[in-house]
Structure P
Amino acid sequence: MRFNLKVIPNASRSELITEENGDLKVKVQTPPEDGRANKAVIQLLAKHFKVSKNRIKIIVGERSRQKIIEVFDLPNENTLNK
C-alpha cells in the first residue's frame with residue numbers, strides 16, 4: 001500500500017494524525033538531520049501498522065516534508081483509518 005504523508009520534524013511530541021480529508025500527518029520530535037527524522041517516521045509507522053520497520057519504505061521525498069510511503073505486507077489494509 002502506498003500513501004502520501006506530511007512530516008513535521010522538531011515537534012513537541014511524536015504522533016500520527018489523520019486529517020479530515022483523510023491525509024496522514026506525522027509529527028516527530030527528532031530534527032531532520034542525518035536522516036534521523038525519517039528513521040523516527042518509519043519507527044512510528046511500523047508501530048501504528050504493526051509491521052517491522054523493514055516493511056516500510058520512503059518511495060519519494062527522502063529530503064522533503066512531503067513523502068510517499070510504501071508499506072509492504074500490511075496485515076489489514078483498513079488499519080490506515082484507525
Structure Q
Amino acid sequence: MSLTGKWHPGLAGPFVLYRFGIQPAIVHLEHYRSGVFLVDEADVTAYESAADMIRQEAMSPDESAKRIAEILNALEASS
C-alpha cells in the first residue's frame with residue numbers, strides 16, 4: 001500500500017511515460033530480462049490515467065523533504 005493506504009497503479013510496477021510534443025506519447029516497461037515500449041493508443045491512454053492517479057497520491061515536494069528528514073533523523077538516532 002501507499003503511505004495513504006490507498007492502492008494506486010504505481011504499486012503494480014514501474015513504468016516511464018514519454019511525451020514528445022507533437023509526437024504521440026509512448027510507455028516503457030522494464031522486467032527482469034527485457035523491456036518493452038507500448039505505442040498502442042489504448043495502452044498509452046491507460047498509462048496516462050495511471051500517471052494521473054499516481055500524481056494525486058504523491059506527496060508534495062515539501063512533504064517529501066519532511067519525510068526524508070524524518071527518516072534520516074530516525075536512522076541517525078538508531079546508530
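When relative contact order in percent (Cα under 8 Å, 6 or more apart) is calculated for each of P, Q, the greatest value falls to P. 18, 14, 12 is what came out when semi-axes √(5λ) of the Cα gyration tensor in Å was calculated for one structure; which of P, Q is it? Derived from P, not from the others.
Out of P, Q, which one gives -5500 for helix-only ellipticity at 222 nm (-39500 (n - 2.57) for each DSSP H run of 4 or more, over all residues; to 500) as computed from the coordinates? Derived from P, not from the others.
On distance in nm of label points 7 Å out along Cα→Cβ at positions 23 and 39, which of the structures labelled P, Q is highest? If we compare distance in nm of label points 7 Å out along Cα→Cβ at positions 23 and 39 over P, Q, the biggest value is for P. Taking 1.4 as the value of distance in nm of label points 7 Å out along Cα→Cβ at positions 31 and 47 derived from one of the structures shown (P, Q), identify that structure. Computed on structure Q.
None of the figures in this text is laboratory data; all of them are computed from the coordinates on show. Everything quoted here is computed from the prediction, not taken from an experiment. Cβ atoms are built from the backbone, for glycine too; each structure is taken alone.
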